[in-house]
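Listed after this line are the structures, all set down as structure tokens.
Taken together, the values in this text are just the output of simple stated rules run on the coordinates, not laboratory data. Note that this is a predicted model, so its numbers are computed, not measured. Cβ atoms are built from the backbone, for glycine too; each structure is taken alone.
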Structure 1
Amino acid sequence: METRLQELETRVTFQEDLLSKLDEALASQQQQLLSMQRQLELMLGQLKVLQRESPDGPEPPPPHY
């Protein structure tokens, strides 16, 4: 009975450690996602400015050979 209890305690400790590591990884990924979303918003804003400033609009496609 004592051995079984120790095994269960070991498993719980392992699972708590794993859960803590997963929580840290999730928080890190959330920060990365927020950073990438901000960068994307900035790039989209810059693209819109460049499109407005372009005198000719989009380039015509090249002729087919």
Structure 2
Amino acid sequence: MHEGIKAANDQIKAQTIKSSSIIVALTDGKLDDFDEQQLAEVADTKYQVFPVKDGFHALKGIVN
């Protein structure tokens, strides 16, 4: 996943026209030790973190 995010950042930096960009990262599998506060710090705010705690099908519930 790290290499994919690096590639996405490279594509964003290479844009010749100024525009907004977003990277959405989804992981597959159980993540036992994730720290929601740490994710909020990375995302700049807790309002940009959408943890799915009830399995893959719960993704439907995070649509904004």
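Things worth noting here:
- A value of 4.1 for distance in nm of label points 7 Å out along Cα→Cβ at positions 14 and 54, calculated from one of 1, 2, originates in structure 2.
- Entry that produces -30000 once helix-only ellipticity at 222 nm (-39500 (n - 2.57) for each DSSP H run of 4 or more, over all residues; to 500) is calculated, selected from 1, 2: 1
- Ranking 1, 2 by Rg/Rh (Cα atoms, Kirkwood Rh), the structure that comes out highest: 1
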